[in-house]
Structure 1
Amino acid sequence: MKSGFENIDSYIRTFPKDVQLLLHQMRATIRRVAPQAEETISYQMPTFKLNGNLVHFAAYKNHIGFYPAPSGLKAFEKEISKYKHSKGAVQFPLDKSLPLALISKIVKYRVSKNLEKVKVKKKPAKSNEDFLATLSAPARRALENQKIKTLKQLSSFSEAEILALHGLGKSSLPKLRMALLLKGLSFKKNNHNSRGKGKKNIR
């Protein structure tokens, strides 16, 4: 959303000196907890971004509004109960000192949550859980067609039985062995007839 303010400084300058002091305190507190966050103006409010929106704040006639997303307020329900609040915002009265310690805790929490999202995006497939995502499409379909969707299910088969599946070649075995190993599992040991009965046993 396009803003009429060039930056946070220009936003703060539009308020009376006493309100400016509170806004500067709010800004400094957020910057101290999240020095890596980017300052900007979004939705006509001072905003800090760190892998997405981190927090917003804004001044009004009788209060400073603080917007740390619903998750940031839900985690501190008890602490914010003394202030007027909604699902996504809390109001700090202009005639009271800002609860800077509480603001710091909320921002720290929001930083941790935003960083967690990045870790998930960078590692969408965990080798010991989502092992199917590490395979080629034909190999993945071969296992799914046999309703093999978990490592525990995979461990009930021998390597010979798995290789008997159409679309699954030897190149997939190292990945499957490693995924099983990370989970403390392994392929079922071959019996004397497994090679001859591989396709029959599975189907």
Structure 2
Amino acid sequence: MRKLAILTFQTLDGVMQAPSVPEEDCSGGFKHGGWANDCWEEVMEQVSREAMAEPYDLLLGRSTYEIFASSFANADLGNPVAKKLNSAKKFVVTSSLQKLEWQNSERIIGDVASKVSLLKKQDGPLLQVHGSWQLIQTLLSHNLIDEFRLWTFPVVVGSGKRLFADGATPLSLKLTKFESCPSGAFMSFYVPH
């Protein structure tokens, strides 16, 4: 049996859409992409230390998979983040991609909640979900998240895809880890209780 953790970058007002570059996700007319850039390096240092040091498998939605694959599949072998991501097993929720080019990738099609429940029952390392807003909404609605690993940035964008979207199921969480960055971004890990 293994656990599932989401790793999410969000603004103070809970938006997780397009943190790294303006063109990452413009759906819904979102014009604030790249909002995490001022704090990116110090946050990525925390992410590497706190969330990527131990072995893990990835569970990704199609869009996040495509962004990650284009950035890391052929990255310099000396890049430690790329090395970790390339060696991780990647489970990709997609009905449109027929072939996955990034090494160690496997498609998940059909009933996502049932397939993820089966993955969690298997032996293996932690399953980490990076980004993947639509997938996270499915996981939330089926109570499949064991840990919330959140990085909150000192930015308010007003609109966009929020981690806890309208209609989110009420949930009580316990803080298990917290650390701030000099820029004002902060890491907070929570588990349901």
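Sorting 1, 2 by distance in nm of label points 7 Å out along Cα→Cβ at positions 25 and 153 from high to low puts 1 first, with the largest value. Given a computed value of 14 for relative contact order in percent (Cα under 8 Å, 6 or more apart), which structure among 1, 2 does it belong to? Only one of 1, 2 returns 14 for relative contact order in percent (Cα under 8 Å, 6 or more apart), namely 1.
Of the structures labelled 1, 2, one was used to calculate helix-only ellipticity at 222 nm (-39500 (n - 2.57) for each DSSP H run of 4 or more, over all residues; to 500), giving -13000. Name it.
1
A value of 41, 37, 34 for Cα extents along the principal axes in Å, calculated from one of 1, 2, originates in structure 2. Suppose distance in nm of label points 7 Å out along Cα→Cβ at positions 49 and 81 works out to 1.6; of 1, 2, which structure was it derived from? For distance in nm of label points 7 Å out along Cα→Cβ at positions 49 and 81, the value 1.6 is produced by structure 2.
From 1, 2, which structure was FRET efficiency 1/(1 + (r/R0)^6) of positions 113 and 145 (r between Cβ atoms, R0 = 41 Å, to 0.05) = 1.00 calculated on?
2
Here, each number is a calculation from the coordinates, and none is a lab measurement. Nothing here was measured: the structure is a model prediction, and the numbers come from that model. Cβ atoms are built from the backbone, for glycine too; each structure is taken alone.
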